[in-house]
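Listed below are the structures to be examined.
Every number in this text was worked out from the coordinates using simple rules, so none of it is lab data. Worth saying up front: this structure is predicted, and the values here are computed from it rather than measured. Cβ atoms are built from the backbone, for glycine too; each structure is taken alone.
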Structure 1
Amino acid sequence: MHSVTVDLSAAVAVVVARGELDAYSAPDLEAAFADAGAETRVVIDLDRVSFLDSTALGAVVRALRDIDERGGRALVLLPRGPARRIFEITALDSALPVAESLAQALRSLTTEA
């Protein structure tokens, strides 16, 4: 079971994913990124993700690249549990812009010049 929502109510768009993200749910994740549209500051909140496969990870990496290419900035809020392992195995936890908490991510994205 999974869910992906987008909160556009603040200065920073927050894409919140929950549950298992795999090839089946990747289209929902991609649709959420499309809903975030032209937002230039985005938090990808994966904190409540219990499983993340390479297809879903690819969708996250593509979204980060797309946001960067249009001059925006995004941060990934990494999961604390087992889903974090794919970031560690691929070394993306050190290569991608990450945050340890939603508060840290929001602060970083709203205080930059």
Structure 2
Amino acid sequence: MRSAPPLPLPTKRALAKLGEDIRNARIRRQITTTTMAERAFITRTTLNKVEHGDPAVSLGIYANVLFSLGLTDRLANLADIREDALGLQLDEERLPRRVRPRRSRKAD
């Protein structure tokens, strides 16, 4: 049996927070675990894993749970390039320092 590679601590924390946020959203909406599991087409055991941030649960299941809570828009923006500070900074660093006009080619 192969074990999953270890997760970096920030990743573990992010998944734990996601699970906790999902649980809090479910409770605020006064949705029982049974109803939530039915809406997301999963078992209560899997829902419990989601709410604990289990990395072995597929992204598709997390997506179904978020959809059931009406939070799909947040999933769609997880890696939005407009929010990618490092990527934007790297793009900015690659800009030329000055722009020269192109030479026009004369027709023969």
Structure 3
Amino acid sequence: MNDVDDTLAALADPTRRRVVYLLTKGPQRAGELAAATGVSGPALSRHLRVLRSNGLVEASPFDDDARVRIYRLRAEPFVALQAWLDQVHAFWGEQLGAFKSHAERTRKRPS
């Protein structure tokens, strides 16, 4: 559960969620992400650091220029988050199914 906690903590910030959304369109440079989110380069750098430290994104050098990094999403934390969400969804599905059964039994009883 700790990995899911870390993922949720990293995604608690709306700017970081926006960065993740933008990266679903494909890998991008930090400058592109800063322009699209409307935050300064240093502010975006802090957001990217949080996303990287929690394993949500990874960075790799751009072609031959080691100064430029390309950021992309990593699948693993999102797979773990989806598995947790599926468990929660299944719980509520069971609860709603039990309520439906109860309501149908109660409705069919003669007055």
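For the read-out helix-only ellipticity at 222 nm (-39500 (n - 2.57) for each DSSP H run of 4 or more, over all residues; to 500), a value of -12000 was computed from one structure; give its label from 1, 2, 3. It traces back to 1. Suppose you compute distance in nm of label points 7 Å out along Cα→Cβ at positions 66 and 82 for every structure in 1, 2, 3: which one lands on 3.6? Attributed to the structure labelled 3.
Which of 1, 2, 3 yields 44, 13, 11 for semi-axes √(5λ) of the Cα gyration tensor in Å, as computed? The structure behind it is 3.
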